[in-house]
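**Student:** Take a look at these structures.
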Structure P
């Protein structure tokens with residue numbers, strides 16, 4: 001009997017885990033598993049409650065707002081923290097605050113340099129108290145990004161959430177599923193960059209099955225689409241998205257996605273096949289390319305020039321709408 005009690009106690013202790021131990025365990029992995037521990041490791045910070053159980057974090061406002069539709073602020077491709085970039089981030093964050101977003105998505109390519117990653121994440125962590133959902137792109141080393149996030153969280157930025165390690169953000173009215181890295185090794189900027197594997201995609205299928213709200217897929221690169229108006233179209237290279245993501249979207253019946261990698265195709269959204277959809281209108285399927293928040297000028301497929309882009313994604317039950325936020329052109333010195 002005494003041995004049985006000891007075994008049960010040890011089993012209970014094994015299930016009880018501080019989330020920091022989970023982060024440490026997977027800090028060298030591009031993507032963590034979709035597994036869980038219990039009971040939840042609960043943290044509260046500036047009006048928000050975070051319940052960590054490993055592969056899922058449940059996030060709620062301490063002061064619930066009845067009837068509010070969930071809104072996500074979308075960024076990607078920050079790349080540096082030069083004064084012009086910092087000014088652009090301030091513009092976008094002000095827009096997110098005005099829209100009262102439930103979370104801000106940082107969809108990859110934050111920086112390839114560890115010290116710049118530290119600066120960017122530190123800046124964003126101080127600029128807003130809203131949850132920040134981060135995934136790696138093809139620019140970062142996965143381990144470097146994990147370490148940079150871990151340092152900021154240990155310093156108090158517990159609203160900074162690594163969706164390469166967590167995999168599912170369970171918000172009020174929306175579940176965001178994260179997949180870090182890229183599918184094509186040829187486009188990694190650094191040795192040790194993150195290439196996701198089929199097991200990482202399979203974990204998202206399980207995460208989608210566990211979701212209790214509308215699912216949004218967050219990846220740096222887009223799924224494979226068709227046509228020149230698709231969010232994965234690159235002139236001279238055709239449609240370059242990942243067909244494995246397209247398979248996941250079909251199998252898991254995911255209707256919405258955030259994919260900011262293909263800069264030429266930025267500032268738009270399409271249905272799953274690549275047909276463009278209008279801004280500020282509800283759609284049953286919507287895949288957004290928010291583009292790069294960096295103010296470096298970039299020619300887009302529609303003939304316009306980007307001087308920094310961001311977006312808003314609003315979920316309304318089984319439909320969603322989006323709005324592109326264009327940063328102002330920098331004034332000549």
Structure Q
């Protein structure tokens with residue numbers, strides 16, 4: 001485990017490790033630098049990510065590569081309409097000694113890829129989302145603690161929506177970030193084709209130990225935040241709530257529901273990590289603005305007027321950021 005004399009030294013070491021991680025991950029994943037950065041921010045902030053993108057954009061490869069570079073165990077769960085909660089968390093079985101014992105499910109890993117999470121019914125969704133929130137699962141009256149660190153990256157396909165079960169707002173709120181994964185550029189796609197059809201893929205080396213990740217997670221909680229940054233984050237959340245005294249005019253005009261307190265919390269902790277990775281010792285308002293779209297876009301609900309006038313969630317967030 002790495003050790004530092006002061007938090008300032010640790011922050012400097014953290015930024016150097018981040019550069020090593022990006023370089024190592026970049027040997028496998030071409031482009032998507034901002035997505036990779038935000039996934040890493042989420043991991044070190046003890047959060048989870050909802051990733052929306054069409055098939056074939058290397059979501060699984062990205063997560064496995066990040067897990068290997070971080071030295072973490074990895075499991076992929078393919079969600080389907082017939083999958084049950086016990087298929088995720090595990091179940092009690094009768095062993096050869098005629099004793100019941102708990103057989104752990106695939107959720108018992110450091111990094112979980114929940115592929116197409118909206119393909120499975122709410123009962124099964126809830127089994128995973130409970131694990132995300134509590135970082136433990138309970139069965140037959142016994143609580144089983146999940147590995148630490150624990151990170152879930154859930155994906156949704158924006159194209160096919162038949163036979164899906166969209167996540168309710170209360171469950172979406174448990175994700176720190178909502179990220180859109182776009183197509184690569186022409187140059188990036190050429191490099192992707194070259195690197196994937198000419199031999200075996202590069203095997204990323206391990207940069208960190210699990211103890212190091214936990215140490216840096218705890219370091220981020222200790223990063224100081226100025227009062228004006230707290231005030232800005234909370235104000236940004238409160239102005240999204242329609243028909244309240246502090247609501248922005250666009251909230252009253254285009255929104256059915258606004259962001260809750262968890263939005264303010266995630267704005268602060270994500271801004272801390274964003275600031276540290278930028279070489280700062282404390283976040284400022286610019287760091288809040290840099291991560292605001294990722295934190296807020298799944299926490300505010302548009303009304304029919306916004307849909308009729310083709311006003312997107314990102315348009316609303318842009319308006320709120322420019323107003324503050």
Structure R
């Protein structure tokens with residue numbers, strides 16, 4: 001089986017072996033055996049935030065397909081434990097139907113529950129870190145299964161201890177604590193305007209979910225076989241966080257957001273588009289910039305991993321040349337690198 005069959009970008013060669021892990025103990029056993037034998041391992045969920053190379057014949061892929069969700073509802077909050085292999089959007093729906101709608105702004109994000117802590121997945125002003133209470137992991141270094149606290153996870157903007165140390169932890173389950181409410185507090189300006197409410201307003205979770213799904217579809221950010229722009233990993237580059245001097249060199253119209261003392265987050269999409277990369281841009285291969293959103297790189301049909309990598313390098317180099325800002329990839333790159 002090729003990795004192109006297991007990832008949303010639909011690129012990637014044939015690994016040494018693919019092992020479906022639907023029981024925690026079997027996942028740990030498979031990882032440990034590979035570690036003992038010195039075989040390189042890739043842990044894969046739904047493949048929505050990875051781009052795999054064409055030459056991966058030395059890899060063993062452990063495909064996490066565990067299932068299970070348990071919720072305990074209390075007076076003011078709900079505690080939910082979900083298996084790493086559960087589909088993320090299915091999980092968000094499950095929580096909302098159980099009376100805990102706070103994660104409705106994260107509706108429609110492709111991938112598995114276990115993948116969300118790695119990137120500290122976020123959208124429309126909400127990050128999963130705000131709700132994660134603990135992550136059950138297999139620690140490959142210490143060879144022990146344990147729960148990491150939220151503090152242990154070292155969450156930041158699109159990062160975590162799991163992203164910083166990609167080969168140390170195997171995520172097995174995630175525990176969330178959510179407000180026991182069917183409403184969502186709206187803080188993000190785009191949702192405020194689209195809903196016609198004021199900042200801090202409480203809106204039914206079902207209404208927020210419907211809006212967010214519509215917004216994501218308009219950008220090709222909901223996986224849909226009928227939409228070629230959704231054959232991607234979503235946003236390919238993260239919004240860069242810059243110091244004051246670097247921000248001062250950018251035009252005033254470049255969108256920017258506070259990111260702590262002396263730091264400002266700027267829009268990667270604006271930098272790309274205003275460097276001359278347009279929607280639908282291609283270098284003559286099936287890999288192209290989305291026709292809906294310049295932050296997404298897509299597989300127009302039959303693209304190779306090399307095609308995607310060449311396009312990503314071109315976009316990155318163009319932005320660096322125009323704005324002196326080096327974009328960083330959001331997905332994990334397996335068997336490939338933007339540098340070199």
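**Student:** Please compute Cα Rg over 2.2 N^0.38 Å, for residues 151-294 alone for structures P, Q, R and give me the label with the greatest value.
**Tutor:** Q
**Student:** Using log10 I(q)/I(0) by the Debye sum over Cα atoms at q = 0.14, 0.22 Å⁻¹, for residues 103-214 alone as the calculated read-out, with -0.56, -1.21 as its value, let me know the right label among P, Q, R.
**Tutor:** Values: P: -0.56, -1.21; Q: -0.82, -1.24; R: -0.61, -1.15.
Comparing all candidates, it corresponds to P.
Read-outs: derived from the displayed coordinates by stated rules, not from any lab. What you are looking at is a predicted structure, and each value in this text was computed from that prediction instead of being measured.
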